[in-house]
Structure P
């Protein structure tokens, strides 16, 4: 075969190999992101499905201003969510039976159906997987194929990145777009290829282009280089604009880009005008992208960008939210919040690679001979490290904090770690890479790369699909993490919902993050201090914060859960029997109280637990507990919850019911005692709302009900409507002016919908309606 033929054949093989690498990397990133998308729901996703629906509905009706559904602004998120909703509608429009716009506006804000959620997650998973492939392609000229591929694998299989790039949210798009913008900017600013990623005899296309051949070729190369650099700067600005549309903290790219351009001017002041113009080009490209991609900015091209900046500043300086953050089982990490959380979310492979780069003495130092004084400013690793450190500082200065807010540092850290692993490889495995002649196709690195890829899979897959439960074992893993950092964003509450649906499908449940339970449970959901609860759910993040109160947590734990969720060694959720414990204001005497049944049953005993601070009461001086009719029962029924609590015992009312004095006090923990009072409810009590008192102090209200038909009612037999509600008794009281009717109903399922009851008087012979209500 001729030399030309062999060259063509080699190029074809290289193209085929490139296609395999890019496709394989895409599949490697996509599969863990698509696995079991309906398993659980995170706390914010129902809102993002709703916002995506509002965004698309506004766009369909031509309401451009209406596409401003959030000032985060999360426009890329709502675009991706809208794509998923549109595809879902196309496949299900016959079943839905509504026009697209009407269906979109019918979606609720705080609850989402699982198939709809999965449809909106698909575009996010595909887009972020494509982002991994694009990042690999952009990193190759800067780090070489091997380091770029290892870094891309770390991004594709990083548990923290995967967890956030398979849900509908705005953290993953912001992180991926920021990384893409930075890589493009580094190439546009002539940052040199990392020398540590180049083995002997290897020369990048960009190196050859810059070295040139003869004078004419060199001149052509310079012209081509300038155009390519300008294009990279332009595309970096486009990616930055998309990042700004994803999340306001991406605006950090503006000062970072300015710093990078200033470094170019410092290296060569004669080109200061060129770099200033390119910085302006970058900014204009970012702004135009921001305006073009967000329809709301078409009608307000200045106001919308400023509103995003203003909202980002307000959110970052929200002192009230920061002050409301509670710490009970974990410390307040202060300025070390992101450093500690980041360490717990790093993968072991990235951690080891970073340690190698932090302590270069562990490996051979790269050959620095011939490097200029400004070589550091031309190192892509240096700029990635600068990005990481400055972004950490940038986020630490804000008051609003979450480990997902620092997701943008994870892709840069992946490449820094990949460089560290390559140093280990070059030091301990490829010892002779500078002395032996390499063949044209050198595959010696493949076992090393494959080993790292398999290792990343082995680390990731045990956490699927609950990737949020991952904590770095090098930092202490699930043993230390619950003692140091808060965790829990809805994962695990899906199992709570499934348990309740199996065992008590119509019950009333108080839970944090109700929108994460709702898709799996058909009962009624409220907050954990709601009335008439059958079950109370305590979740990890709230427990670590001491919510609803440390005393309440100790009380529930003493009783023990009826169901508990543990994921990958971490306790996440516990389900306790209701009703809810009602905590009282500080200095109220008792800490709280809890009736042992959702309703008091007239004619039967009612037990009430009262919580006291330890050492403040004894069995000999326990206050008395009494039950009075509420003063303003109508106001309480209307939702004025504090009206009856603030009232004094009613004068002249029926005698209060006095509870039996407890025979003992039960210690709970070291700082609390519990006394159990019993109130014997007479048969002649009226149903309604009553108020509990400790001495002269109101505790709270409880509803008393009759759960059996009164004996004076006639039995109706088996009269059941649609297996939902039964007529169990009635009494007819005729008079000269009207006919009185008393009816007793019994629920056959819970929860019940609202009903309208029609009472009719029919002619006995003709069945014609005589009267009715």
Structure Q
């Protein structure tokens, strides 16, 4: 999402000093950490200027860096004094923690070239797992008014964390490498006992569209974004306590957290983000933030909630922005702040920047990868990283490609990023695809958009998420839902799962909308339904259902008005077939017509129509960027050709065609509001209509109209569903029951007497179980028969929406069993 706290930045961590080695020295951890400035033997007798020059000459040869003004010499070999196990036995998949008392010279304890702590765990059958260590420090929290303050609760400590996946006897051998030598501790034994934990979440082996545990128990995502503590972030982890508790009580099992400078980032420039913790620049990590993330993950894990951890956001590479989210000037990778990058684009290609990012991944994996509640690593929020960069970092985590055999994450957590494109989604190490979608208060319902997005991404053969959605990217959904009805949230959840995504859509506005309006019951209803479906029985396919139609006599055809709801992005190449009952497949029509200047986005949408009598086809243009030349072709021949310009008229006093125009300062282009209809006459019979933008930038279309065209028997319903074998699930929605109609208090006529025919199910008896989607409970079961032409399903009266499960009928009981 394009946002961060702006007017009032979160100030949730104290500014207490952190006595980690700020300037180098010998790091000694005994359950405590002591910093001492060691100089070369005899150097105290030399003048200081000579000592500094000597250090600067010798340090590079030893692989260490000297901080400004300090001569730090790693002259002693590393020592492991002791290793302590957190317990002599642990349950399977639970955390075993090693606390390591070590002494080693270091300028930067977060640089593995200076201190490389690891442990090799050997389990039953001789299997070994190597896990990296990390530097930690305990903190405590308190509220001062409504502001969270973090204060140190002890000294630094070296640790190794491990989650064993097999029961039996294990050993742990700790190793320490440094430029001055290597140390090794004798093996320690521990026992792993059985547990009820299912372990880590993976991609299902049976159904490529969903996630599952190793035993193929489905993990269907039902949750929301929960990216930082509060709009102003002041209450920090205390906010998470309340949110996680409410979500878990209502069946939520999934959230997304950002690591941003105002939340849980490890790296940032000192003094650039006052109150956000103790930042020390590139390559040096904020241990207060690291502890804070540990605590949030503890609370999520305790409540059975999985986490997609987003490691950064696009604002780190921009300036300005609608929310003031651009942070490049404060980015520690910026040369102005001591980093290696002269400009943002260098981050993706500069060898030093990539090495520093891999170092950050190492720390993250060492500290958090043991957690079974960690669903996935998400490299970026809305930063379109080059595929080469994404591949390198994903392979680094997973130990593939040039990193084969040495994974930073030995548990194989899932990996993704946003944004992505086909080149990114094709990377084998990227486990799932995702999309973010918002309107500007102009898209009446998110359901059709989410449906189209799910269909478009199914070709990748990976789970897909609508990982962010909302009514308006500029402001919260509470502005369009003051009564807290949660209609768009509800529709986004159900349309996502029943269109083939890996779970419900993830609403963005968690802190100003979901929690204050207490909308958690919307998650509960979907979770109860999802738990009744065997999602990993095998691959599920899109439901083959005819467009719903009303039973009874027909009437005169009316106008078929189709809103353009696909939003920004490349439209499908395949034509839309528009039947008198509506678009075949319910795919949203394109919202934008792009000129050749945008080749990555441009297509020429085609509509296949069949007019029973002569009529007309029209589009309504709502916005234009720069200019547009719009052509409508009928059966390949131009039928309309209209030029529109967003620029002010060149001749003073001339009347423009637009309603208003404004200069977009970010892109330095004129963008205008229009209300312009472009229409053509269409003879009776089948035709193909093509839309083209030949010049300029883009034009936005709000509506497509075919008149007269709509069958009087067309039911005003969206119908989405999936099928596997003899089982099917579906969601039928009254199209008028959308947030916009509810907000504007428009009448929403119920749809009665509709039916559809479901094809593709094996013939035989079945049971149809109807669900109240708002209460999350079945309300009726009825027997039916799948005949040669399919299952004729008569839908109940639909005021809002309903769901159904189609199940094989139980075997008939013999007379002896009665």
Structure R
């Protein structure tokens, strides 16, 4: 009996906790609050609900009006807005209030108490009320069909993990009017982001009115055409259509106020000293050569930059930044600082004279001088600079912030030097990259940042000491628009990845859970539908992972997707899967060539296009392989197994099927397991000349029966021009009279350095390989 009683008591104790956890899981708030406790009952929001603000806190009016609009959508009735404290016996109201309690929540934290008779939202600062407002909105259903809405009773104590939660938009490559910018700001507010990085100037356009220099927008605001297709395609083609636009200063003020009302700070970016062709087209005297120039029509990095030795350049930029500083009340101005070729400076007498006069060592230090001089000027305007991580190369001012985009190494270095850091690595936070299977997605820059990869990111590197970690002030997602001509496409690239980023930026890592996030996203997709957002369904694509077993010599296929609540169906014969196809329940073995197609279904509906994997079985398939030279840590794929897994890579070198060798040859040995008669060996390689990836100069194929003495059966020289543009693969195939062999050696010679007449001539070259097939 004592044991039975103990068991009963344990069950009685556990059941309420389980019920609460189940209920909490139904609260689909993104980003996830730090602390949430579900209570009994509901608050009924209806046409009689009143909205109160303390009479002394009318500066909360904008936030209250936004909430009132949401209530009107839910109930059909605009709530009465009362500027007073509700009486004790008052019921059916929402009360927004700033409190003077100990400031443990910081400037954006809040407390939300939903009770059966009232909703109390309190914070120490107005921004906290704004963040709480977004939580209230997510407690309401995505669509409204009734005049009253039940809001679950709960207690939330919440605050952000990082103070800088940013989202960037490039309006240079493609321009978007203020109406679209306001939508973008609304999308940020929905996800509790607080910093809008507005990329306003670049080679392809100048998008902000400067009164003192009207030609910046009259000339630099327009280009004669735009490149068609991908920038890496050759020959390049252009549409010949004049393109451009800019924001007047009144429009800038309008956007700034709109963002302020939503507790978002706008950080403008004025690119210096590079990415300046639009400005130089208007004022060529600010260059090293004197021009003439045109606003650029293509994408890339260009040699003509602001002349760092010309005092007129600094006067010009100071005048420009004076107007910019007056338009943007935030403390930070982004000055770019990235991708600055030094070619013109090296040949410029004025720049060389400046290096000598300032006792600088080289052009890198001239870059640092340029940045520091601008930073000192902006300090007189009560502004501080932030720049891309290249600004570290020449030394930077002590109060400068660093935006780490080339991985996290720049951010780590900056934090070690006690600079504030915003992490925004291409590997995880570039939203212009593909988010799904490249074959199924619209044209994008390249790369691969699906929902799961974004969610996995931790902005604070473990290798930093506790004192250094405090310099990581936040993180930011970037959306460059070379291949995004419309705002509908902006939405497609932004959603749902913005949700994953918001949780990375807001929620304590200890509170994050990938599966839980996927479940909560099911409700978010309904909200996106209700708002008419053109979000991507790529999260529903089936990811097919092939793992080979070199002892059993077969492949195991595992299917996953970045969406919850689906069933995965597949075929092995290349036919399109339906709900009548094979249902995926667990990883399965494949030991013969197959074309695998897989797709996800929800309630019987196909959620996205099927993904395809072509598996080719050959004599070297799933056999032990050894790489004699180590691949780069940036492109390790699956190590030696990559070349014998029966899979070919795509045109995207980041798809996980390519081994990349930086400056080194590719050399591998494959053990066929037993002596076999063979007559054909092939090795597949990638060329992407503008990414410094070249075909091997030659590929040698060797065979051996004992693994010691090798005989060359064929050496194939590359006849393709290393400067051939575009992205393509090429298979080097050796066909020969049948020979007996157990061991196969393949040696692909790296070109070592980029050839003459290449834009990176003399720099280290890459060699990529995906598969070695033996027949």
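Computing helix-only ellipticity at 222 nm (-39500 (n - 2.57) for each DSSP H run of 4 or more, over all residues; to 500) across structures P, Q, R gives -7500 for structure R.
Distance in nm of label points 7 Å out along Cα→Cβ at positions 315 and 499 was computed and gave 5.5; which structure, P, Q, R, did it come from?
Values: P: 3.4; Q: 2.7; R: 5.5.
Source structure: R.
I have 0.94 for Rg/Rh (Cα atoms, Kirkwood Rh), for residues 491-546 alone, calculated from one of the structures P, Q, R. Which structure is it? Provide the component values of the computation, followed by the final result.
Working: P: 0.94; Q: 1.05; R: 1.00.
Of the options listed, only P reproduces it.
Values quoted throughout were computed directly from the atomic coordinates according to the rules given, and no laboratory measurement underlies them. Computed from a predicted model, the values in this text were never measured in an experiment. Cβ atoms are built from the backbone, for glycine too; each structure is taken alone.
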